[in-house]
Structure P
Amino acid sequence: MELLRVHQLNFKYGSKPILQDISFALSSGQIIGILGPNGSGKTSLLLCLNGFLKPISGQILVQGCPLSAITSSKRARIISFTQQNLSLPYLTTFNYLLTGKLPYLNFLSSYSPEDKQQVIELAKIHNLTAFLEKLMPLLSGGEQRKILFTKTLIQNTLIYLFDEITSNLDPKIIKELLGTIQQLANQGKGIILSLHDLNLAASISNYFIFLKKGRILAQGSPSQVFTQEILEEVYETKFIVSTHPQKKHPIAFPIL
């Protein structure tokens with residue numbers, strides 16, 4: 001089932017083109033890895049898909065409906081966005097996680113006992129119980145990232161957008177996050193994530209979009225586009241591309 005379609009999307013910051021002629025589709029159960037060098041437009045694309053940035057032209061359709069026609073509250077029940085370098089509020093972890101339920105509250109309503117119980121249960125699953133009464137800005141970067149991720153799960157959307165969620169994290173936490181993302185896809189959710197780490201992207205994604213200077217240079221399955229030729233064109237450096245000995249997905253290493 002198609003969840004999202006982007007058709008000839010264009011976006012500018014002032015007079016500077018950032019995204020040009022972007023077209024692709026996201027289906028249920030699909031994990032799309034957005035790859036490309038710094039400044040290629042990865043974060044800007046995710047912000048357009050979330051409705052935070054407004055394209056100058058083109059279409060974003062969510063289950064056939066224009067994104068621009070969906071109210072912000074309904075959009076937050078369909079699309080969630082976990083971003084890097086987020087300014088965190090001065091809230092306890094428990095109260096911050098509860099904000100994942102905000103899109104489901106009616107005017108003047110409050111969180112239900114069921115909402116609060118779900119926060120407690122997910123915090124336990126993701127080993128966050130010890131942080132529930134601690135203030136978010138006082139936690140480590142890795143702890144904050146896990147909490148941001150868990151809040152997204154509480155939001156319980158159809159489409160998940162992740163921007164560099166694995167950067168500067170320990171391998172154990174990365175494994176936990178990617179494992180949960182795979183579980184979401186297995187449940188029929190649609191996932192789009194931007195990553196700098198090519199091999200992490202290859203371990204989780206079943207479709208790739210390579211951006212360079214705001215344009216799609218290549219898109220397709222790992223076997224189609226995760227190749228030495230395309231990687232060298234995108235990143236302008238030499239690569240060795242091989243196959244993971246256990247998982248059998250492609251892996252790549254720049255030649256020093």
Structure Q
Amino acid sequence: MNADVLKKTGREIFEVLKRQKLKGAEALERGAGGDRSFAFDKLAEDIILRNLEALNQPFSVVTEEAGELQIGRGGGKLVIIDPVDGSRNAAAGVPFYGTSIAVSTGRYLRDIELGYVINLVNGEWFLAEKGKGALQNGSPVRTQNDDIMKLVAFEAQNPGADYGKILRLLQAARKTRCFGSIALDLAYLSSGSISVFISPEASRSFDYAAGYILVREAGGVFTDTMGNSLEGQEISLRRGASLLASANQALHHSALDLLNG
């Protein structure tokens with residue numbers, strides 16, 4: 001499994017889904033991650049699994065729709081997949097959704113060595129390899145380098161409860177956005193477009209695994225909303241930790257002070 005395989009797979013999903021009618025799609029049964037799936041979720045997942053199987057290598061897989069499974073003899077590297085992050089956007093006709101794939105040598109976030117996210121609307125892709133930095137469409141990117149909260153993006157899984165937890169942070173920002181795709185939020189943070197991202201409720205590994213290494217390799221900071229390290233967070237289908245990602249340490253300190261001060 002390498003970067004070229006991820007890029008090829010992402011491009012295939014992009015080309016296939018752009019020929020599908022996504023708006024108005026009906027939700028089906030719940031996937032292993034707990035959310036209701038759409039036919040296009042399964043279609044994207046099938047493409048990824050088929051490309052993994054074609055490598056004739058053993059993999060362990062954690063994926064939102066099918067759950068935990070083994071490819072080949074099993075074992076091997078762990079592949080963490082969100083076939084379409086932002087499915088509800090896609091079904092509603094909101095053009096902001098993407099595919100997220102991460103590759104790890106173990107069961108913890110610290111073990112992730114490769115992350116890839118593609119915007120399935122415009123084909124923009126983001127890639128990070130441990131120790132090699134982050135790329136957007138093949139060009140190196142870095143996070144925002146000043147301490148101005150230009151744009152704070154957030155995920156509100158439970159708006160009635162979540163807004164109160166993050167209100168002070170939102171009030172401190174020049175602009176705020178709730179885009180509806182954690183993977184793309186983190187990808188665009190890695191490229192300098194977003195200052196801070198927060199998800200106050202516990203999130204699942206496949207939502208942010210690729211974004212985690214993208215942000216870190218681009219120079220950003222990534223913890224839970226209390227400032228605790230996520231390095232030891234286990235990769236699984238269960239909801240694990242709240243998320244706070246910032247472009248740099250100064251912004252992260254400011255965000256933590258606003259959330260917990």
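No value in this document is a laboratory result; all are computed from the given coordinates. Predicted model, so just to flag it, every value in this text is computed and none were measured. Cβ atoms are built from the backbone, for glycine too; each structure is taken alone.
Work out the source of -0.91, -1.09, -1.17 here, i.e. which of P, Q gives that when log10 I(q)/I(0) by the Debye sum over Cα atoms at q = 0.17, 0.20, 0.22 Å⁻¹, for residues 41-128 alone is computed.
Derived from the structure labelled P.
Supply the structure label, taken from P, Q, corresponding to percent of Cα pairs over 21 Å apart, for residues 113-184 alone with the calculated value 44.
Here the read-out was taken from Q.
Out of P, Q, which one gives 3.3 for distance in nm of label points 7 Å out along Cα→Cβ at positions 121 and 137 as computed from the coordinates?
P
Comparing percent of Cα pairs over 36 Å apart across P, Q, which is largest?
P
Quick check for you: by relative contact order in percent (Cα under 8 Å, 6 or more apart), which of P, Q is greatest?
Biggest value here belongs to P.
Given structures P, Q, which gives the highest value for distance in nm of label points 7 Å out along Cα→Cβ at positions 1 and 73?
P
A value of 0.30 was computed for FRET efficiency 1/(1 + (r/R0)^6) of positions 97 and 241 (r between Cβ atoms, R0 = 35 Å, to 0.05); which of P, Q is the source structure?
The structure behind it is P.
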